[in-house]
Structure P
Amino acid sequence: TGYYTPVVEARYTRQGEFQYPIYRMPPRKRGQKLPSRASIYSGGLDDRYVIAWSNSLIDNFIMDVQGSGYVDFGDGRPMRFFGYGGKNGWGYHSIGKELIDRGEVKREDMSMQAIRQWAEEHSPQEVRALLETNPSFVFFKPEDY
């Protein structure tokens, strides 16, 4: 298995196609669950925890699964590394398994690329609905390198 670090296109402010927030970890009490992915997608976290706005919900999700990634703010500066900042405390549900169970992708064809291709062939609403089947959500912290 090769190690993969995603690169996400993003901006510092919400603008144009950059509508998908990437969040830092909000404070919480020990053992407390934070909102589920579906709740977060519906505005369940305050915008003060947004550290970037991307142009792709599936790219955010892939960075979530990988636990870190590079963010290109498109301003000519070096890409920023976003490291793992914590998670919301909900259990992980594989969207790959979900697509296999639905008969949308064959088990032998399942890969990150197959998930990305499925997302490209479906509406943003269908992609969001699929991603919401996984309540687990990862937060990030920008790191200097």
Structure Q
Amino acid sequence: MCGRLLNLIPYIKRRQTGNTAPRLKAQEQRLDATSTKLHLTLSEIPIRMTQWTARNPQARDFRYNCGVRYTAVQLPASMDVQTTLRAPKVGWSAEFFEAEYADGVVETTMVKVLPDTYPNQAPPADETFCRTLPATLGQ
């Protein structure tokens, strides 16, 4: 809980001084079944721009308890970022972008999962805390 409150402090300081929060706008263009062009437009130049990616070859499931870890790639700080996201040959990938500003404000895009398909079976439950409720729940 404390971490979430600390994340609000830079926003509150901006409000108190009459400054607006930075804006991060993401536009997607689907190129084909396995790739999407992403165009990010920022209202301010961040001090750090990071692309976070997680991959799961077995399931469309990106939970930490299932052993999935996000890896970070630092991008050049810019107000205009264009990239192409591609689905892995096996399984799924989840990606999002994070912009960090000098005053501590951090903004992220929504997570993009590729390919944009859903599995027809539950993911394997190979760990104690990595289980999915049965599909018959509530029927």
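Derivation of every value follows stated rules applied to the coordinates shown; laboratory data play no part. Every value quoted in this text rests on a predicted model; they were computed, and no experiment measured them. Cβ atoms are built from the backbone, for glycine too; each structure is taken alone.
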Among P, Q, structure where distance in nm of label points 7 Å out along Cα→Cβ at positions 41 and 89 as derived comes to 2.2: P
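Looking at structures P, Q, which one was relative contact order in percent (Cα under 8 Å, 6 or more apart) calculated from, given that it came out as 34? It would help to have the intermediate numbers written out before the result.
Details: P: 34; Q: 25.
The correct label is P.
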Entry that produces -7000 once helix-only ellipticity at 222 nm (-39500 (n - 2.57) for each DSSP H run of 4 or more, over all residues; to 500) is calculated, selected from P, Q: P
Read-out mean count of other Cβ atoms within 10 Å over residues 33-40, computed value 17.9, structure in P, Q: P
Comparison of P, Q - label where percent of Cα pairs over 18 Å apart is highest: Q
